[in-house]
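Enquirer: Alright, structures below, take your time with them.
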Structure P
Amino acid sequence: MNIRSTYIFVLLLMTFLENLYPLKGQDKKEILLYNRVEEQISEEQTQDSIFGLLVSRVTNPSIAVFTPKNQKSKSAVIICPGGGYHTLLMEREGYKVAEAFNRCGITAFVLKYRLPDSRIVKDKMITPLKDAQRAIQLIRENAEKWNIDPDKTGIMGFSAGGHLAASLGVHYDSVLVQNKQNTTLRPSFMILINPVISFNDSTTHEGSRNQLLGVNPGKEMIHFFSNELHVNKQTPGTILIHTNDDKVVSVKNSIFFYKKLYENEIPVEIHIYSRGDHGFLQIPEFEEWFGRCIHWMNIEKIM
């Protein structure tokens, strides 16, 4: 049995055992990114029969800390749920994924970032990126507390959350937060799942772009948030996972980003499944694509 097959088998076994015996002993704690402010509009939380907990109208962004019971790695992953920049799939693309990392002995942080709602935030175009920068800053400055390696702290994102993760990966030097300790905001690696990458007309997911930039965005902001245009030799190593038949976010987003990473000699891996559409609701199975992420982290010595 090769290494990848072994990882997939172990993940399948863990999932089976968890269904029989729910995971115990995880320390999950929510930490605010900034000082709490009074909510003028109440945060909205709803339960969906497919996606689980959905959150919108975020005023007080936070990270939910998932500490594994049996830590096997000092790596850490910040997870950015998707939702088209109008909601957050906190459970399906956040908590459940963090629990899977915990089963592999890896610490995870689920980022509840503010959405570009002009009723709540003033600079809605840059607010999600500001929250992502603050999250990695906060985690690195407290790395010892969680027994993690700040140099092995990366970011993961789904769909619009993938756009946010990629934005941090290429714009970490556009500092939007106070940074007295000069903490590096560059993620150590990126895991991008059916990500929105580009805001160019021929490639973008229009809903995500409209939510973040408005219906008539200027060329400057379209260029800034078309992340494939900002890849350079310092861009973090990346794994991309997408499907050919994604009807929501074109696979061209991942392909174009892969091409730019490859041209800049960045360690990059891409997996494009023939079927699965957007969100992998049936195929590929979670254990399949997640196992590839763990395998990649292992061979890149991120674990």
Structure Q
Amino acid sequence: MDLNDAAVREKLLNKHPIIWRGYIVITPMISNAYSMVREFIWLRRTGLFMYAQPRMGKTQCALAIRQLISAEFPEKYPLYHIADENRRLNFMRELVGSIGQIKGHHETYSVLLEKFIMHVRTELTSLDGNHFVLILDEMQLVAMEHYNALLIIHNRLNSYGISMTTIGFGQPSILDRRKLFVHSNAANLVARFLSQAIEFEGCFSSDTLKKILFQYDHEKEYPADSGWSFTRFFLPLAFAAGFRLAAHHQLIWQQLVLVVGDYFVERIPLEHVFRVIEYLLIYNRGNDSEKFELNEAVIRFAVEQSDIREFLGSMQSNPGIG
């Protein structure tokens, strides 16, 4: 497979992670979050949660932390689960669904519980480990009775010599729910699952952008292990001539500031920043040449296509979003 052939790359395009959004960038914010989480996991503490306003990159962080746990602690079993307010009555069913073992809608709570416990034990046996890490996204949607279900899972696993750590990600309303639990004499649930609150820093800066762009230039590859970074895949001639996105971080930053403003640019959800980068690569692949360079007009087009203005309008009319 000759990736230098543009026709070959076009055939692979639909499966590129940038097209189907199947990749994770380890941003400085994620690195900072993991540096706090990893020691918590290493010490086998029972539960912490991170919180931030919507669309600040919590889910990306949660998924990245799952990958980082598996890489650094291969004997631990991390499982990612999204809480869903619309199906609270089926919390255990949703948990079992996260491991892909739902076969019918008539299984009892006890059957689902046993199925989940057995799955965790089996996974850890295969890893020669005894530590289960549940990564729970949208944690503010989890009701008290479901924390009680998690407590049962925790105790059952403990009876088999398995430690359990819960890492939660939620919106700031989770703080109100923790207060409610304390006032409802459910301090045991707080101690087990909500003992430590960490604010997820979603700050964004020119230096952060440079570090993100570096990953597109050098660390993110497609096809896997091909040596073709994302930047090289879309702009191979320019890349061979020395073009790098990271070298243009100041120019990209300046265009973001022009559109969004100094006050709001640090609060832009990274989802929109990734869109800008993706548009720069996707829509310029036909302009690839040894002399290719980014200019203000090209970057401005990518910024406009990213829907940043739409988000900014929502944030200005609803200040609580940012």
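What follows draws every value from the coordinates through simple rules; no lab data is involved. A quick note: this is a predicted structure, and the numbers were derived from the prediction, not measured. Cβ atoms are built from the backbone, for glycine too; each structure is taken alone.
Enquirer: So if we calculate FRET efficiency 1/(1 + (r/R0)^6) of positions 97 and 289 (r between Cβ atoms, R0 = 30 Å, to 0.05) for every structure here (P, Q), which label has the highest result? Mind showing how you got there, number by number?
Expert: Working: P: 1.00; Q: 0.05.
That would be structure P.
Enquirer: Which of P, Q yields 20.9 for mean count of other Cβ atoms within 10 Å over residues 129-136, as computed? It would help to have the intermediate numbers written out before the result.
Expert: Values: P: 24.6; Q: 20.9.
So the calculation was done on Q.
Enquirer: Let me ask you something else. If mean projected area of the Cα convex hull in nm², for residues 81-168 alone comes out at 5.8 when worked out from the coordinates, which of P, Q was used?
Expert: The correct label is P.
Enquirer: Given 1.78 as the derived value for Cα Rg over 2.2 N^0.38 Å, for residues 153-232 alone, which of the supplied structures P, Q does it correspond to? Numbers along the way, then the final one.
Expert: Values: P: 1.11; Q: 1.78.
The read-out was computed on structure Q.
Enquirer: Work out which structure the value 15 belongs to, where relative contact order in percent (Cα under 8 Å, 6 or more apart) was derived from one of P, Q.
Expert: On the way: P: 15; Q: 21.
Matching structure: P.
Enquirer: If Cα extents along the principal axes in Å is computed to be 65, 49, 37, which of P, Q is the source? Please list the in-between numbers first.
Expert: On the way: P: 53, 41, 41; Q: 65, 49, 37.
Going label by label, the one that fits is Q.
Enquirer: Let me ask something additional. Work out which structure the value 24, 19, 13 belongs to, where semi-axes √(5λ) of the Cα gyration tensor in Å, for residues 113-264 alone was derived from one of P, Q. Provide the component values of the computation, followed by the final result.
Expert: Numbers: P: 24, 19, 13; Q: 43, 25, 10.
Structure P accounts for this read-out.
Enquirer: From which structure (P, Q) was helix-only ellipticity at 222 nm (-39500 (n - 2.57) for each DSSP H run of 4 or more, over all residues; to 500) calculated, if the value obtained is -9500?
Expert: Details: P: -9500; Q: -15500.
This figure was derived from P.
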